[in-house]
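Every number in this text was worked out from the coordinates using simple rules, so none of it is lab data. Owing to the predicted nature of the structure, the values given are computational and were not obtained by experimental measurement. Cβ atoms are built from the backbone, for glycine too; each structure is taken alone.
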Structure I
């Protein structure tokens, strides 16, 4: 495993955690069906998917 890939994964994981916290805050403030919350959730889903793709490639 290359150190650059590990660094990217670490940064991606940190950003995912930031987005998760932000989405929860938006949901609490505006409601979980609000457009802003849904957009944040979709972005979070996409980045989690990308994270999983990268980690699966590293396993093979």
Structure II
């Protein structure tokens, strides 16, 4: 997940922010929401313990 954020998301968000049309904080907030939603959808496959670990590592 860290590789995805560093390699794919950061450059895109930096490019979008450079246009001056959108704030990077807004993009990161929406991205965090989507990641959390996705993890919640994966809960049946991941289990509660792994889900809690992933949330802790990604968001705190």
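To test your reading of the models, identify which of I, II gives 3.5 for distance in nm of label points 7 Å out along Cα→Cβ at positions 19 and 43 when calculated.
Label of the source structure: II.
Can you spot which of I, II the value -21500 was calculated from, given it is helix-only ellipticity at 222 nm (-39500 (n - 2.57) for each DSSP H run of 4 or more, over all residues; to 500)?
Only one of I, II returns -21500 for helix-only ellipticity at 222 nm (-39500 (n - 2.57) for each DSSP H run of 4 or more, over all residues; to 500), namely II.
Work out distance in nm of label points 7 Å out along Cα→Cβ at positions 11 and 35 for each of structures I, II, then name the structure with the largest result.
I
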